[in-house]
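Taken together, the values in this text are just the output of simple stated rules run on the coordinates, not laboratory data. Keep in mind that this is a model prediction, so the values were computed, not measured. Cβ atoms are built from the backbone, for glycine too; each structure is taken alone.
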Structure 1
Amino acid sequence: MQTVSLGRSDLQVTPICLGTMTFGEQVNEADAHSILDRSLERGVKFIDTAEMYAVPPRPETFNLTEKILGSWFAKRPQARQQMVVATKVAGPSRGMNWVRNGSNDLTAADIEAACEGSLRRMGIDVIDLYQIHWPVRHVPAFGAMYFDPQKDNPQLTPIHIQLEAMQRLIKAGKVRAFGLSNETPYGVHEFVRLAEQYGLPRVATVQNAYNLINRSVENALDETLHHLQVSLLAYSPLGYGLLTGKYDKGGATGPEAPPAARMTLFESARKQRWGRSESFAAARRYNALAQEHGLTPTQMALAFCYTKWQVTSTIIGVTTIAQLDEDIDVWGRKLSPELLQAIDQIRWELRDPAV
């Protein structure tokens, strides 16, 4: 698997990234270590985590995923030299009182303290890619569709101050490059504009949802990323599992629902954008289309992300080694022009229900 560059940074990563948000919730420590071992063995040498993980977020599992990664690095110190490590500082907590006491801001001091905490938990000296998990601004994200200027709060930490915090971390050798997540075209442009105006670090990546039931990246953000040379890290390529076909018969709670699946286990997941009836209906259409073309739903959904020009690296989340192998095995598969046209036709009819 050839490596690819992240933005204008010097980071070289594999075009598949192992997401770890299930570690500490659906995946215990021993199994997480086995998945990490297998990832390295298969050549996927890029991992993504966050201080907030495991997911769904709750006080008992806050920071736990990073601790599991730390115990793996402690057992396999050579792995740190092979892996590119990405993590995230949580944005304004907005009700999650266990994150910075429920603060609705993210100050420079918060960013720097969170970085120190992530380094300590993972037992590493430097974070390769440090990301702001969601904007400090009030933006439509995680299922919200519209920007509301009435909720704009100019008292929150401005982008310029966030950039200065990242600069201090980079100059101190604690971070190599920084990225954004769940961002908008305006946000990316503003981060780049201010960085160039004041000689501050340039954003390398944006990590946003991108999959068959949420292609909102293609509604202007992709143009921004292309022209500003910022790389997209696509998360949830399987639409929170809806694009695997496992919910097609029983839904998330019906008699045939998969008992160990995330949507079945966690009510909070069913209340998100992925749990909408429109999301399930669209996923069933795509899954049926895959089968009509001799593919599994997983193969079609991942091949779609793996081969789109917009995507630099696709973040896969798994709970078993078998799932990991299945996802990696799709690498190199291409979809026919006819199938891509049929995919676009479904999107034309149903748009992006999981935005």
Structure 2
Amino acid sequence: MTNVIEFTPPSRINPQEARLGALLSCFAEHRRFGDDVFWLKENAEILNILESTGTGPGEAALAPYAAFYESLEKRMRFFPQYYRFFLSIALDLEDLGMTGNRAESLVAWADAQDLPQAELSDLQRLEAVRLMARRGIRSNGDVPALEDRARAFMARSDTFALPNKKAAYELTHIVFYLSEYGRKDPHLDAAAKRSLHFAGLLAFIEQNADLLSEICIAMHFAGETPPDLWTDWLQRETALFTVQDGPDVSVQDDYHEFLVCNWHQSVVGDAAFAKGFVYDRMRFDHSQWRAAPMREMSEAMFNLDDARSGDWGSMRLHMEDALSPEAMTVLSQAETSSAHFEAFFHGFARADAGTVH
């Protein structure tokens, strides 16, 4: 009689608090340093994702931020131009469980200095309004008019039928702020929801997982269901990320795409940040090759000149002749993914743009 002993290899995925502790330690202590604006950006992003998804990293995981937290007032007085970063980090640290109430005094100081009114961008001012409201302070200025301008921007769907990453990211962030990161209904109208679909189609055609993750998250916050094709692709792309560690690895990497892809996984209820992390410097890289037909598609449409049409049915054969098989596969997937595709293509074609005199 033979005894069979089943060997189960240990999982490389650590328990959640250990994983998040290692991840936060990397961003807080090993990639950049506290006087670097990129340190502020990276740490504000990871803390915001954890706070907005209700993912508690545990008290020990927040310990690397203790000295920075204690120096927040001094830093914000000297670097008021970064006040939104400081407010965001302070608010999230406290709401994630760090003992203290410095965020309240920082919000009061920002209000006394009228810092939101120093912003030229409505988007940045909208972010400041949302941050200050988390400690009960309504910033100066006409907030309803600010929101009206933001909604008018979202409602112009033609903007989002053309490649414009800046506009698309601004669209998602307006939804984040109006919805308080999914805590309330942002009450988007049909035009704004159509804009999200247009921006999502462009992101999928570009195979841009960073932008598509944000768009799908914004759609969830707006009560829209993203196409299964997009979310399934994002799940696969998230699983393909690689993590390298060591004191000399470069941090010119895809960290932001890694963060928002995992944020998306958390929002849809799937496992997030399910990698083996270490308490050291780490870099995050996405898969090396993606077939992205956007450049081929744009060149083909541009070269058609007066023969260009906004009717997808008549343009499909032109695309099949002009695009590589890999690019056409992605475009065909985009076509079947969304009922908004034909309206999106009509805007993308720019066949009715008129003549510039």
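Comparing mean count of other Cβ atoms within 10 Å over residues 191-198 across 1, 2, which is largest? All intermediate terms of the calculation are to be shown ahead of the outcome.
Values: 1: 15.8; 2: 22.8.
Top value of mean count of other Cβ atoms within 10 Å over residues 191-198 goes to structure 2.
Who wins on mean count of other Cβ atoms within 10 Å over residues 167-174 among 1, 2, i.e. which is largest? Kindly include the intermediate steps, with their values, before the conclusion.
Details: 1: 15.0; 2: 20.8.
Comparing 1, 2, the top value of mean count of other Cβ atoms within 10 Å over residues 167-174 belongs to 2.
Of structures 1, 2, which gives 4.0 when distance in nm of label points 7 Å out along Cα→Cβ at positions 47 and 343 is computed from the coordinates? Of the options listed, only 2 reproduces it.
Please compute FRET efficiency 1/(1 + (r/R0)^6) of positions 199 and 319 (r between Cβ atoms, R0 = 35 Å, to 0.05) for structures 1, 2 and give me the label with the greatest value. That would be structure 2. Suppose Rg and Dmax of the Cα atoms in Å, for residues 103-286 alone works out to 18.6, 58; of 1, 2, which structure was it derived from? Clearly, the read-out refers to 1.
Compute distance in nm of label points 7 Å out along Cα→Cβ at positions 215 and 247 for each of 1, 2 and report the one that scores greatest. Walk me through the numbers on the way to the answer.
Values: 1: 2.0; 2: 4.4.
Structure 2 gives the largest value of distance in nm of label points 7 Å out along Cα→Cβ at positions 215 and 247 among 1, 2.
Structures 1, 2 were shown, and helix-only ellipticity at 222 nm (-39500 (n - 2.57) for each DSSP H run of 4 or more, over all residues; to 500) at -12000 was computed from 1.
Quick check: 37, 30, 17 is what I get for semi-axes √(5λ) of the Cα gyration tensor in Å, calculated from one of 1, 2. Which structure matches?
Working: 1: 30, 23, 21; 2: 37, 30, 17.
Structure of origin is 2.
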